[in-house]
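Please go over the structures that come below.
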Structure I
Amino acid sequence: MSMLFEKANSADISRLKELWLDSFSENPEAVDLFLYRNINNMRIYCARVDNKIVAALYLLDCFLNQKKAHYLCAASTETEFRRRGIMTGLIKYALDTAKKEGDCYSLLFPADQSEKLYDFYGKLGYLPNCTAKTVSLSRKELITNKVPINEMPDFEALQKQYFDSDFLLWSNRFVDFVIEYYKIYNIKAVLSQSAFALIEESKDTSNVFYCIYKDFESLKALLLKNTVSSHFVLTVSSNNTLFSDIPNQKYGMIKTLDEKEKTPNDVYIGINLN
């Protein structure tokens, strides 16, 4: 058996999609959107056995504290090749290569917050130093002022207003992709010039699993305007001062690739793709 770790390219997309759909319960349209829309701002690494791709992972480009970083996602291995250490070897190869290319940090979000995956990535040097808060609010608690709705914001600028440090800075291009990606799964993006949120509605509850805003009144206006829910569950960064009494919870992992850089104690990944 001949094993090779290397970067994949656009010529491999058909096989990468096949492997992805065999590994995850994903909508094929969403996989196509991910592969084609992000091809120029991500690196794809694969393991080949006898020239066939049997494992793959994706490093999406982003920034953390003005340093080059990436978000590792969709790590997948063909069923018959699992539990052979192939993914462990592929991750090590991808991180070694990314380090040579100037990446300072690698971040990821274990699928379904699985403790088994936290343990797996922990053995590869990742630390659970990424957190968030989950906040529950009733509709009655969202008393708001009027704010213009549905005006496209500058996502990069809004992130910098909302966060101070230790957060993944996603590009405007990536957020445009995310809006289309989640729409396939009936998750809607609502936005104004001063707020942005991704919302999954079910029955009387809106799960706001990502939001940024210039001020909380702007977010309130956005939620009340675009939902009929009587209850809201917000995932927010751990440094959110409005909810300082809410405990932090694990929300991803980070590994520092540059020995000169200290690993931040509390990073917010924000938008995540398992």
Structure II
Amino acid sequence: MLELWFLLPVGILIAVLGMSSGIEGSNFWIPVYLLWLALEPRTAFWVSLLTMLFGFGSGVVRNLRAGTVHWPLVRRYFALAGPAVIVGSLISSRMPVVWMLFAFAVFVALFGLSLIREFFKRQGAALEIAEPTGHGRFYPLAGLVGGFLHGSIATGSGTLMMPALLDHRDIDHHSKAVGSAVVLAFGCALLAVFFRLDGHFLAGLVEQRREILRIMIFSAPGVVIGGQLGPRLAQWIPRRFLRLYVGALLCGVGVLVGLRGWNHLP
């Protein structure tokens, strides 16, 4: 059982990166489980969502204590994202594995490129985050598309909903946008974990229960610890530099997962 000890520091690192940069940890857990531990693709996606629940659950507790959750906006977004997650989760069980891998790879790589582009665009800017200018006019699209992506490829809700949350004039500080996005991502992951469980897949998970337990014994404590450390790190490291680093990592992740998808082609 101790041979998977390295998942503890890996979990801390991934959670710190996610919580300090606002990026969902599943972006990094999927390649860890898929490429490093060589789990079957659908199992890798599901275990990534399960691991994310522990990390974001830790983040939810921290944000609740800090009072950085805007509940009216959370309810408004989740009313759209929740049903979309369910639809995406049900569709994921019918998606060919190769297309699920390619969809994840393309989304993650494009997101990484957008972070790199934003870094160079903001060079020399005095402010890291712009002041809210509207009423979140893009929130229906962000909620629906973000929820659907989270259900189908295990990521996307926080990525798309964070910019929309920052556009709300009701958000008087960016920490409330971050806290609200963490709660929304946690809720989306919770729905996706359950609605991906069709009978055939559930039977497969039962067969792999010991392997999954061995993984979670180390990864779950790691993301819980990282979920507490990440927000503190964000106060010390300029977010734009962290985004450059994480953006480059995501581009690499997209390429690696894309190559794995290529290997699944008939």
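When log10 I(q)/I(0) by the Debye sum over Cα atoms at q = 0.10, 0.13 Å⁻¹, for residues 13-116 alone is computed for each of I, II, the one that comes out at -0.28, -0.48 is I.
For which of the structures I, II does the calculation of mean count of other Cβ atoms within 10 Å over residues 29-36 return 22.4? The correct label is II.
If you rank structures I, II by FRET efficiency 1/(1 + (r/R0)^6) of positions 5 and 173 (r between Cβ atoms, R0 = 41 Å, to 0.05), which sits at the top with the largest value? Write out the running numbers ahead of the final one.
Values: I: 0.90; II: 0.55.
Largest calculated value belongs to I.
Work out the source of 2.7 here, i.e. which of I, II gives that when distance in nm of label points 7 Å out along Cα→Cβ at positions 101 and 197 is computed. It traces back to II.
Taking 0.95 as the value of Cα Rg over 2.2 N^0.38 Å derived from one of the structures shown (I, II), identify that structure. It was calculated from structure II. Source structure of the calculated read-out (helix-only ellipticity at 222 nm (-39500 (n - 2.57) for each DSSP H run of 4 or more, over all residues; to 500), -25500) within I, II: II.
Highest-scoring entry among I, II, by distance in nm of label points 7 Å out along Cα→Cβ at positions 93 and 165, is I.
Out of I, II, which one gives 0.05 for FRET efficiency 1/(1 + (r/R0)^6) of positions 85 and 205 (r between Cβ atoms, R0 = 25 Å, to 0.05) as computed from the coordinates? Comparing all candidates, it corresponds to I. Each of the structures I, II was assessed by relative contact order in percent (Cα under 8 Å, 6 or more apart); the largest value belongs to II.
Just so you know, all these numbers are worked out from the coordinates, no wet-lab data involved. Here the structure is a predicted model, which means the values were calculated and not measured. Cβ atoms are built from the backbone, for glycine too; each structure is taken alone.
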